[in-house]
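What follows is a set of structures to go through.
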Structure I
């Protein structure tokens with residue numbers, strides 16, 4: 001910590017901000033004149049986040065680099081309590097910061113620098129940009145962060161709540177309930193409090209609805225986010241807690257987790273044993289087109305309006321749940337056929353009226369599948385699956401109506417829509433698994449690395465070809481969640497092998513372009529390696545040339561991966577139009593020659609020339625070469641002659657389940 005004034009006692013708020021904020025770089029400035037600022041104090045994170053011209057200088061223009069100060073001075077002369085973006089560095093190592101300027105008096109301001117690619121940025125960005133007041137406390141209840149909405153609501157006399165004890169702000173009648181809520185939240189769960197109020201009508205003149213989330217930093221809970229919401233919007237008069245985990249954040253209705261818990265309670269209720277229940281699955285037809293046309297914010301507004309209209313149809317024996325992004329489930333208890341069909345028809349009827357967004361009418365249609373309990377099954381998984389099959393039949397026959405599940409529906413061959421619906425639940429239902437294919441060291445005939453390949457055994461359709469489901473996962477965005485699962489599984493196996501005393505081997509994981517370009521990709525890799533205590537050199541990240549189209553983005557991501565210590569390989573090398581330029585440009589360790597080249601060895605002289613050139617050039621650059629798709633001994637002879645280090649293909653072994661790999665390559 002650096003101090004540039006003898007006394008900063010009048011500015012204790014700034015000191016609180018600097019000392020308590022665990023996430024950001026903070027500098028406090030005093031405005032002396034137009035465009036003239038003095039540095040009062042800054043925290044130790046600032047010189048770690050960015051280069052400073054002279055960290056002993058008092059004048060801000062000499063303290064910051066010229067590049068930084070040119071942008072920052074413009075920001076400081078705009079309105080206070082604002083947010084802006086600042087860029088520093090070179091093209092290859094550019095850093096982007098979200099800048100928050102907070103005014104505490106006419107002359108004193110705090111500048112908060114948050115690195116855009118920082119580990120906690122996505123969550124804090126959500127907090128900062130939230131339209132509701134949000135306070136963040138540490139584990140003792142001291143306020144360490146307030147968003148811009150809080151700053152705008154506070155009067156001029158009280159610029160900040162930083163450093164205050166959250167418990168001291170509470171009205172006495174809410175203290176006991178909040179204390180229990182707070183204790184439960186720091187254990188790692190999210191909760192809600194129907195009514196709460198701060199002293200002096202702080203942030204709200206009437207009791208508000210309070211939501212709490214655990215605040216995570218480096219994988220650990222370090223505090224609590226408190227969201228202050230209008231209680232009237234929730235209409236909740238119960239004097240008890242609601243698990244936030246059971247409520248959908250966007251719409252406020254029950255979510256999938258609530259459906260599971262409530263269905264379990266239904267099964268345990270002996271009074272329902274002899275009564276029929278119905279699961280009505282409602283799928284919005286082509287809702288994606290609304291999001292694309294309206295944008296995310298207006299699309300969310302339309303979704304809330306849609307949910308509100310469905311909620312109006314609920315009654316004592318009927319509950320509504322948001323199951324997926326555009327799928328909803330009504331559970332109707334003590335359900336006669338008349339009651340079920342009345343509900344289904346009411347859904348279709350209420351949607352005949354348009355929704356108004358910005359003065360424009362929009363119509364939403366839905367398709368409905370219905371499963372009955374106990375006739376179609378009792379467990380929720382079975383009922384959802386059968387309602388889904390009925391829903392698919394509706395979509396096949398024109399949409400916008402309802403159908404009951406029938407046994408003959410199980411014979412329907414899956415198309416992309418149904419396959420995607422099942423793929424969305426593949427992880428949850430434990431249907432995915434990994435197979436490993438060995439990579440042979442062609443010089444020593446030993447194996448010290450494998451490639452992990454994904455397999456899907458669907459509960460209804462059996463084993464599904466990767467060629468069929470991977471493109472669907474890519475198009476739907478599910479590939480990111482699936483890719484994260486693969487990395488976690490590989491690291492989990494690595495940890496198990498360590499504990500069993502097996503020899504260390506490297507495992508390559510295929511990474512999709514969408515997953516690779518996610519801004520937190522490298523940090524997820526790091527977190528997973530740390531979670532299972534896996535040495536980074538035992539993980540290989542395998543990307544394709546299509547992942548590397550953006551030069552600066554690719555360089556930044558690969559540099560982060562190399563700093564972690566993981567290996568980086570390029571899969572299907574030679575199939576892209578600019579392959580050779582990547583070798584010098586990016587920090588790559590391994591080149592995998594595409595199997596299409598290997599298949600034509602001894603058949604095509606040009607192919608042989610290309611393979612020899614790839615191997616020679618890779619060796620000159622210090623890169624390892626792996627040949628894919630080896631099926632014949634003649635291919636091995638050619639590769640050995642030209643010093644290709646490794647080979648992979650059915651000649652050595654097909655991809656095998658992990659337990660068989662353990663028996664063949666570790667135990668025996």
Structure II
């Protein structure tokens with residue numbers, strides 16, 4: 001530290017930026033009176049090696065505090081302290097004695113602040129993670145470029161990075177890490193997915209959770225990670241290399257490896273709140289730099305936080321300073337880390353103005369949509385929040401995709417066999433035009449899903465009527481009651497073969513509805529091999545076998561895995577399931593080929609939608625193609641969700657073609673689904689018996 005030279009620095013690039021001869025530090029604070037840069041030699045230092053007070057006459061330009069340390073190298077460790085008024089009722093919570101993370105830190109050292117809090121809610125400095133100076137420009141990306149997979153051709157696999165390989169059954173060299181995920185890319189490649197959507201990998205503190213598992217007596221953790229501490233930093237604990245800052249290159253290695261396999265990387269990102277909590281929370285970042293700017297506060301008493309997130313606070317997303325922070329963060333992950341898209345948790349918080357009101361003219365969501373650097377990036381909204389906002393079909397900002405929970409709930413109920421759901425199912429399967437057509441969006445802006453990280457797995461949807469969250473330490477009060485599930489006659493695992501067969505058939509029916517619907521399908525890691533969470537529909541705190549992918553399930557449930565692989569291949573090989581636009585109907589029919597879509601009742605006639613119940617069938621006309629696409633096969637798809645078998649009248653295919661069976665979920669062996677080129681010619685081209693609770697797909701050839 002003795003050879004370091006202190007210069008004024010510049011305000012152009014916020015964060016810690018290495019430029020060859022040293023490091024430029026720049027942070028924002030409008031209401032601070034003083035800023036201190038603290039440099040450390042080691043991550044477990046109990047005192048700084050060097051403290052530098054920034055002179056506001058030399059080191060401040062507007063609201064930006066900056067300094068250049070000549071001779072400082074990548075790998076250097078640092079924190080900040082900021083002094084200013086402590087006036088909670090006016091929104092100010094400055095405290096010069098509290099050490100703070102740089103809001104734009106590119107990496108933190110591995111460790112936990114929350115795990116080591118003392119009775120005064122202060123973490124001893126030797127235990128507190130430190131920010132790491134990172135050189136952004138030296139990594140060799142080789143020829144890596146964005147894949148830009150069209151949305152209508154995408155199949156998204158939602159996955160917890162650690163949970164994917166944490167189980168000993170994964171047999172990887174580096175379980176629960178970025179490198180461990182690389183080892184399992186061949187599995188994902190064979191599965192056929194085009195993108196992984198990773199639960200939060202931006203730095204969070206797993207020990208924020210203080211609850212105790214009543215069964216084991218052990219402290220629970222924040223496993224999912226929806227409580228960010230450093231938005232620019234990949235989680236160090238997920239790196240097999242524990243050297244300070246090494247997580248950045250290991251994350252890049254993972255992205256590059258996914259891209260080589262043709263798989264995009266989408267990040268689940270949490271800009272709705274932070275881990276600093278409410279007025280009783282911990283100060284380590286935004287709150288210490290400028291609380292009144294970064295957070296939504298109660299206007300009449302700014303001591304208190306508005307809680308649109310349900311997690312204690314809400315970021316003031318549409319304040320110009322916070323907007324700029326979020327845009328810069330997204331650009332960093334795209335430009336420097338090469339990610340392909342983002343899923344925005346509780347995204348409706350991003351569409352609230354500075355007074356907390358929802359607005360259709362939210363500047364942030366529009367900026368994200370229109371930003372030139374982000375223009376080819378996938379942007380996906382979870383279009384609601386915990387403050388009552390619900391914006392499915394109306395999320396503002398232009399080209400946004402949305403998690404479509406209307407698809408989820410409608411298909412769950414239809415496949416379960418609920419009454420009068422055929423019309424709803426038809427609307428969802430055909431692309432949810434009621435939600436997206438009027439705004440100029442397309443079917444692929446609907447992210448269709450049956451199950452996600454949040455709720456029952458697909459296996460548990462057919463195995464449990466009730467949530468079983470006792471091990472979460474909240475007396476089974478957490479998690480939703482609105483599961484729309486059915487256990488098929490027994491709660492939980494069973495040795496009854498009839499019940500188990502029914503469950504597997506229902507899972508297959510779910511997958512048929514998911515992959516053969518218009519829109520962008522997403523499913524959660526492990527659903528393809530009947531992964532169970534033992535009925536826990538909110539395992540945010542379960543870093544154990546409840547949440548981990550069990551690789552033994554690949555052999556145990558190989559039949560289902562084979563079914564899903566072939567179904568994904570069917571979708572990807574046929575354009576009729578991946579339309580760019582909504583169906584036009586009967587006016588697209590010609591003398592030699594049927595319309596782009598026709599709907600049928602069990603007798604083969606156009607249905608009376610008011611009477612159609614527990615049955616749905618449609619024919620997709622392959623001769624009706626969109627611009628620049630080739631003619632395809634016709635398909636007939638039928639669902640019988642009744643308790644009775646049914647004999648359907650099959651409509652004719654295009655002239656000169658015959659129907660062949662692709663799949664029938666009532667068949668229990670590998671003949672359930674037939675690979676391309678091995679479909680079975682129907683002996684009777686006009687009738688087909690669909691067993692109770694089954695789905696059938698035919699192809700014309």
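Each reported figure results from applying straightforward, stated rules to the coordinates on display, with no laboratory input. Here the structure is a predicted model, which is why all the values come from computation and not from measurement. Cβ atoms are built from the backbone, for glycine too; each structure is taken alone.
I have 7 for relative contact order in percent (Cα under 8 Å, 6 or more apart), calculated from one of the structures I, II. Which structure is it?
Here the read-out was taken from I.
With semi-axes √(5λ) of the Cα gyration tensor in Å derived from the coordinates and found to be 46, 42, 22, which of I, II does the value describe?
Values: I: 46, 42, 22; II: 50, 25, 24.
Here the read-out was taken from I.
Between structures I, II, where is distance in nm of label points 7 Å out along Cα→Cβ at positions 300 and 652 highest?
By distance in nm of label points 7 Å out along Cα→Cβ at positions 300 and 652, the leading structure of I, II is II.
Which structure, out of I, II, was helix-only ellipticity at 222 nm (-39500 (n - 2.57) for each DSSP H run of 4 or more, over all residues; to 500) calculated from, if the result is -10500?
I
Mean count of other Cβ atoms within 10 Å over residues 196-203 was computed and gave 23.8; which structure, I, II, did it come from?
Label of the originating structure: II.
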